[in-house]
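Each structure below appears as structure tokens.
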Structure P
Amino acid sequence: MKGDDRYKWLALALLWVAFFLQQGTRQIYGPLLGSIQSSIGATDVQLGLVSTVFTLVYGITIPFAGFAADYFSRKWMVVIGVAIFCLGILTSGYVTCIGALVVTYGIINGFGQPFYYPASTSLISQLHADTKATALSLLQLGMYGGVIGCSWLAGWFAGLGTDGWRLPFRTLGVLGLLWVIVLAVFLKNTHHASQPSQTSRTSLSSALAAMFSKPAAVLIALALGMEVYVDVGFKTWMPNYLSETFGVSKASAGLNAVLWHYLGAALGIVIGSRLGDRLVRRIPTVRFWIIGGGLLLGAPFIFWMSQATTYMSCCLAMFLFGVFRGAYDSNNFAAFFDVVEPRYHASAAGFNLMIAFLFGCFSPTVLGWTKSHYSMSVGLASLAAVYTLGFVLLMFACRAWKLRSNELTT
């Protein structure tokens, strides 16, 4: 194996661990809701607001993070981002009131996390030109592993007593800061071939045009907003829902709220990524059909999950929901990067995620309000409609991309 080939897999491994930590630190909040509420006191709406502030700050910050990754160094954007969000997570383990948690988890964590994803995905897309969907899907498995492993860790610690919820924040914060050193040493600065020198750096106006001049790119971002809305609300409130509805322990609820969903997603992402990479040359729109089908076919299982009358049937519904969520994840950014010029991948990914997270940030608070006034079952059921709307947007995106492709070839 050549040096470049070896490095592209080493880079993927380094970024995989960082993604594990990013998503794991993000996920530990949901399983700890009950313990945090008992320890420092907070209403359901206030608990949802913490997650909403995080998502809002993430959405506001990420376009600047994406632009910075194209303008400066993608390596150092990853390193700086991981350092900031791990510092926010570490300090979250020492707060004594809900307002402080808003600052440490919502603002500091929410500001640091956006610097990781646009830089890392654009690096991987560049290094894995012929295996784009496969490499991005392997990265996505880091997210699944982080969510599952850290959900279990958080639930287990939550069962240790009143202050047990503090230990996951402190543990992951320290581990993440240690991984920052590894990234700084082994990750290389890698510039895109179309941007070889400092004199050809990305401008903000050209980065904006790369994203917003293409209707397909904007529609993909809006559809991602539907997926993020569902994902953030689901991960925030599902552990609490399982514990209160079926009477399972906090540790079991924290694990099973994501375990079955992400096992299904791992299956869906493996199948979807291989199909996308193999068929895209023969069927240029195949990525749109895979991600659109993932949202449309996942919607009925979200509804089933919300109405399940037994714990086992709820877990089965989460698994099947996960299979189609994985199909969506497998080709979402690969489809987006097919639409956008490579030199603007990080910037465009930032604008993409900004649109998605600014919409998705409302989900935890809306579900918290729904839980207080109706029931969490009603709130979770509403997520099925959001997935269906995402499918509609992706079909419009597919049509817009086909029309533009036809114009360019005639």
Structure Q
Amino acid sequence: MPSLDLELYPAVPIQENVDVDFELRKNMKNWDKPFFFEPRKCFDIKEIKTFCDPIIEKGLEHVIVIGTGGSIQTMLALMPFCERHVHPITSSRPTELKELFKIPGIKEKSVVVPISRGGETLDINSVLFLFTRYKMLGLNSKGAMNGILKTLSAPVMDVPDLSGRFAGSCTNVGLVPAYLSGINIDVFIGGLEEGYELYGMKMPYSANIAKKLAFYLFRSYKNGIRNVFNMPYFSWLEGAVGLWVQELSESTGKNNVGLLGTSQPAPVCQHSVLELLLNKQFHTLPLLWTVDKDPNDMPLNSTIPHVQDKTAAQTVLYQANATFEALLTKGNPAGMIALDVPTVKNMGHLISFIQSTVYYTCMLFNVNWSDNPNVLLGKEICNKAMADKKSWGELREARKQAAGDHFKDFWVL
């Protein structure tokens, strides 16, 4: 049985649905084939166990994952299901680092897993020497990070040269830290495989909700939508929504087209951005993310008449459904994605849906789903500024000059 349900309003006119599969097949020829549709071909479970089992057998309690973007986002989606304590370190932000080092006995009971495909990410490399006395298992193939790991005599597992934000679900990038954290990765991969059976190219548009959402997003863009605002109503979904936000933004956003994914946890976002969303400006598409059954659900024991027989999860779901209806009542396009029950297998199913949808959306835009060339610009500026020991004042002057060069005709009088 499918574990996902999708509602989208308004429905795309039926006469426009006929050629979606044709358009997808036509544009697919322009770009690399998506490797993630065959997840078991991308990793070696025996190798993972060879590296990881000796670490686990010594009494592992904490897994410190150092990574950012695609290197860690799939792991964040799986965090609610981990049996061990997982500590994501995504940069050198001092507060998070200081709190980590306060944990009693963490050095003796942990493994540090730094992740970077290219090995040049400053966020990862800058903090590695803080963990010189920790047990470490690196995930890396090249670059400065590779040299640092050798200096620290840390064992290293290979990271394939694949698009990182998609590779996390089916390569060492996500599967090694997941395995160390107690996730049954065979069950997770099984969920991916089941999902790709439902959302792969063989399944036609008429029966494929990933293709339907992709076409809906593409047509919404044609209607002026530029931002997809995501509202995850349960913490189980926040990591997966983060993956969706990254993949949608980084994959479609090139060649002067694309959609920006943004998010804020719900229902708190109802009290911060809903006023704008109900303002019917057609610049933003709200997507609500829910679960039908929360394994942690509990009765509220409230004395409020209309709440007293409701559970915590039911109260959240009533709010989600009411917000969805309110958006539609005000004439705003909106959608809802509902996961049956959060499990490791269903998270695999959800990630397969996310990655399929993003891929199809890219094919409809006819852009490269796998690259992100413009991201390198900021990294180059940062590395050069640090190497040249530029002051904050010099950096401000550089910004002022860049703005002066490019915004001469920006304001319309």
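Determine which structure produced the value 125 for volume of the Cα convex hull per residue in Å³, calculated from the coordinates; the candidates are P, Q. Going through each structure in turn, the value belongs to P. Work out which structure the value 12.6 belongs to, where mean count of other Cβ atoms within 10 Å over residues 53-60 was derived from one of P, Q. Only structure Q yields this read-out.
Which one of P, Q has helix-only ellipticity at 222 nm (-39500 (n - 2.57) for each DSSP H run of 4 or more, over all residues; to 500), as calculated from the coordinates, equal to -27500? Could you put the intermediate results ahead of the total?
Values: P: -27500; Q: -13000.
The read-out was computed on structure P.
Quick check on the output: 3.4 is distance in nm of label points 7 Å out along Cα→Cβ at positions 13 and 293, derived from one of P, Q. Which one produced it? Computing distance in nm of label points 7 Å out along Cα→Cβ at positions 13 and 293 on every structure in P, Q gives 3.4 only for P. Using the calculated result 1.6 for distance in nm of label points 7 Å out along Cα→Cβ at positions 213 and 333, pick out the matching structure from P, Q. Working through the options, I get structure Q. Thinking only about relative contact order in percent (Cα under 8 Å, 6 or more apart), which of P, Q has the largest value? Top value of relative contact order in percent (Cα under 8 Å, 6 or more apart), among P, Q, belongs to structure P. Here distance in nm of label points 7 Å out along Cα→Cβ at positions 189 and 205 is compared for structures P, Q. The highest value is that of Q.
Rule-based calculations on the coordinates, nothing more; no lab input. From a predicted model like this one, the values you see are computed outputs, not experimental measurements. Cβ atoms are built from the backbone, for glycine too; each structure is taken alone.
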